[in-house]
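Have a look at these structures, which come just after this line.
Derivation of every value follows stated rules applied to the coordinates shown; laboratory data play no part. This is a predicted model, so every value here is computed, not measured. Cβ atoms are built from the backbone, for glycine too; each structure is taken alone.
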Structure 1
Amino acid sequence: MDLTPLPFCASLDQYQNQAKDLLKAIGSGDPEAVQCIKQYHPPLPGRANSTERDKLSDSEIRSAKVCLADAQFVVARWYGFENWSKLAEFVAAVIRQGSAVAQFESAVEAVITGDMATLESFLRENPELVQARSMREHGAPLLLYVGANLVEGYRQKSPKNSVEVATMLLKAGAEVDAVPKAGGFGTTLGQVATSVHTARAGVQIALMETLLDHGAAIEGAPGGYQTLTAALANGRPQAAEFLAQRGARLDLEGAAGVGRLDLVQSFFHEDGNLKANATREQMESGFIHACLYGRTSVAEFPLDKGVDPAAGANVGQTGLHLAAHGGHLDTVKMLLQRKAPLEVPNIYGGTVLGQATWSVMNGDPGTDYVPIIEVLLDAGAKVEAANYPTGNEHVDELLRRHGAK
């Protein structure tokens, strides 16, 4: 089963019924219910932490003894609360007559749907609302919901008028660099820069520009992650390039990720050694970003300086995995010429060919993976590692010619 969001004014009984339905679905082995367990459940018996939990197979989860309290916990976490008790506190507060919590939640709905008239009415009626924070674990104020990230998943939405919504909140006194109470130190700028939703809605760059024009710190909150490198790590190269153009600091990792070979070279002495202002970790991370985003000449430079072509395997994806996923044929060819390994598994157990064929089914539908898969097969990739069939006629015909069954 897939959990369907209840209205924020729902009763505790309604949440309880969802927990009961989820428990039944877990018992029947429903794949979406199993995924809920993987994502939100506390450590199962015999498992010490969430890292171990994530490695559980579906069959292990189905055989685990999950009770109603477990299902309640999953439901509470899905709605953004630490546990069932916190959810119950929220329900008691939100249904109270004249509740400030209900007003905040109503304002959130206006923000994520772009309902400017309703939002303006709420802010006029209660000017302090712009500084209020959610009762949910993240404790986000209204402006952070514009970032379409970190907050409860079903509320990560970017209406087409997100810039106007953000501007209204900022003019009403929203703190431009407010950070959530939980989940890191990302400001709204950081959330926007790393969000797939703002990118897909076509509002990401305009939102970042608006936030910067209102004084947002381009590097992010003190002690938190750097916005530009976070954008690179979350698959948002256009956001990173924009931030670089607006003057964000570029270390070795960031310079490589945005394709600045001249800056990458400046972090090295003439003898090829790194300068004091750069680290090998930055060099390897930059190499990975360059591969993912098809910065072929930038990706090649660290290899000349001693980076292992298999770099990235320790974090689950080699440069060749990522170049194939990104659809960058020139980068794939360069890495193969530099002896990048074909059969090293990624974190999901997939070889480079497995990654490429997975990407056919799940990646950018506008990317032509046929030439990449052909190059991988010609280089000796084992066809049995492919995800087959992919549903793409040209890819599947190519795989069949190489013996896929």
Structure 2
Amino acid sequence: MKVEIKKLPKGQTELSISVEASEMEPFLEQAAKDISQSLNIPGFHKGHVPRNIVEKEVGEFALLEQASRKAIVKFYVQAITDEKIEAIAQPEIKMEKLVPGNPMEFKATVSYLADFSLPEYDKISIKKKEPKIEKEKVNEMLENLRKSRAKITEVKREAKSGDEIEVDFKTYLNKVPVDKGESKNHPLIIGEGQFVPGFEDELIGMKAGDKKEFSVRFPKKYHQSNLANRDVEFKVEMKKVSERELSEINDDFVKSLGQFKDLKDLKEKFEENLKMEAEQKEKARLEEEMLEKIADKVEFGIPEILIKGEMNKMIAELKNMVVASGGEFDKYLESIKKTEEDLKKEFREKACMRAKYGLILREIAKKKKIEVADKEVKEERNKTLAKYQYDKKIIEQIKSPEYEDYIRTLIQNRKVFEHLVKTMVK
């Protein structure tokens, strides 16, 4: 193998790698075995078809192409190891020459991180805050539980505050229909403020079958800028009025849930959950502050590939959040009048910081020799697999090499944070 190195801008290096035909022989043999697993050749068992017969069956170039996939990985890794290049992302591979009987030539563009020094973070002091539980939160959780167990009865009377109703409505701006401003059998609880302020008040006194026209002043910071701080007209028809009967929160109500002994037991469980939530928030705050303090004392350039990677992750996180809340990402973008590229530009500064934090965590792990055993990765992966044992698509992702790298980084970062807490938090 021959390697030529060329430095590129933005923290990248181009490796031109040439592999002799003789060095490709083991990969051609393995490729023949792999391909023969799917061949039905009379007189031979699958996986045991001679290479020359496999070559006749699929073609010399197809065999070489299969062999090149594993060869590229092996020789790329060997090249960056020999040249002591610390790659920080998957390389961009470009095949230059792939001809039977000739050297294989390819280029690998790899991002690397220039050396940087960590500050004496053991001299940085971070103060831990004691997580506090607000008693009002417990009462709020009890009230939400009470509302979720309300007895709903349809009634023929006029709607009043607290009723659960369904309405059809159409929205107009200057007598012109608003795009996507129509809804059928739209559910609301009058008085809960689930819609534009003032809208629910107009529904009080309406019975099923009643129709009404009115206008409402939209908030100044409404997410649809064309409606913000404007008088918007509505045409509404009441479709259904239901009375909600709420139970008193007492021991009998709690026992009917079938999970708790009494009201005291339920409150204690709520307090435990709130305490865990508060502790998680404080843990996240500490981690953020520790990294901020270290990052303030470190100066280095961040490779563009890492910044782009973080921006893509942030877009994916936002998509998951929108979908989890029952929305569609395309419609969400329409509502805020932005494209993915617009969001990426807005995310860039935060993406740079996230990339910087990741590199700092990696450097601390390296300096402190914080490693992750294969056993730890396997255990973590098995925990995740147990959650999605019936979803084949997700299982495939969890078993992929990329996900294994993700788990390894996750566990390593967890260990680094444990080290930082012992070192920095007072």
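When distance in nm of label points 7 Å out along Cα→Cβ at positions 160 and 392 is calculated for each of structures 1, 2, structure 2 comes out greatest. When relative contact order in percent (Cα under 8 Å, 6 or more apart) is worked out for each of 1, 2, structure 2 gives the greatest result. When mean count of other Cβ atoms within 10 Å over residues 16-23 is computed for each of 1, 2, the one that comes out at 15.5 is 2. 6.3 is what came out when distance in nm of label points 7 Å out along Cα→Cβ at positions 32 and 128 was calculated for one structure; which of 1, 2 is it? Computing distance in nm of label points 7 Å out along Cα→Cβ at positions 32 and 128 on every structure in 1, 2 gives 6.3 only for 2.
If Kirkwood radius over Cα pairs in Å computes to 23.6, which of 1, 2 did it come from? Among 1, 2, the structure yielding 23.6 for Kirkwood radius over Cα pairs in Å is 1. Out of 1, 2, which has the highest value for distance in nm of label points 7 Å out along Cα→Cβ at positions 96 and 208? With respect to distance in nm of label points 7 Å out along Cα→Cβ at positions 96 and 208, the highest-scoring structure among 1, 2 is 2. Set 1, 2, criterion mean count of other Cβ atoms within 10 Å over residues 168-175: the highest-scoring structure is 1.
If you line up 1, 2 by distance in nm of label points 7 Å out along Cα→Cβ at positions 224 and 320, the top spot, with the largest value, goes to 1.
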